[in-house]
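The structures come next, written out as structure tokens.
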Structure P
Amino acid sequence: MTFHEVRESHSDLSTGSFGILEPLSHLPEVPAQEIDAFFCPGLAFDLSGRRLGRGKGFYDRILAKARNDALKIGVCHAFQLVAKIETEPHDIAMDEVISC
């Protein structure tokens, strides 16, 4: 997973996988240590901020490189909030979870 600098949404983004707008790959890359906040999707979250992903560890690996003060925000639908998610030592919890 890489992050790229986007200045103009109409010229710096193109439709990628699943029809989602993504930054063009030639744009300058932004290191995880320079990012102030991460919005992370998941299959489920619990009220302690634990996250169930898809099992490939993409978000856990990038969040492990983030600054300690970087905000980690889980984003989900209300039906994805569960009582408790079991985690492993490498799993990184969210600071906040936003649901709709």
Structure Q
Amino acid sequence: MEIRVFWTETALNNLEDIFEYYKYKASIGVARRIVKEIVKSSLKLQKSPEIGRKEELLSERDNEYRFLVVGNYKVIYWIDGKYIKIAAVFDSRQNPEKIQKL
């Protein structure tokens, strides 16, 4: 049975924020392309869930968080049995310590 990708509410809100930002700063086409690329990259996790590197800034948490880099964003996730849970989409141009507030 294949592992399924589940997006948390926080991660979905992050995607919405990214879309809205690029919709106004660039164009709706650019916004769609960026969000689509982020979502598409998460689907790779279904076949290779441990492809992402461990997120050292979240190492003290109970779950083992990993991340994929997609453009300027980190797709942060953890593996929970039959699910890959996307915790957040973090803009890596921010102060890295902000990631701990997720």
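Bear in mind that the values in this text are calculations on the coordinates, not laboratory data. Being a predicted model, the structure only gives us computed values, none of them experimental. Cβ atoms are built from the backbone, for glycine too; each structure is taken alone.
When mean projected area of the Cα convex hull in nm² is calculated for each of structures P, Q, structure P comes out greatest.
Consider the structures P, Q: one of them gives -2500 for helix-only ellipticity at 222 nm (-39500 (n - 2.57) for each DSSP H run of 4 or more, over all residues; to 500) as calculated from the coordinates. Say which. Of the options listed, only P reproduces it.
When mean count of other Cβ atoms within 10 Å over residues 45-52 is computed for each of P, Q, the one that comes out at 14.0 is Q.
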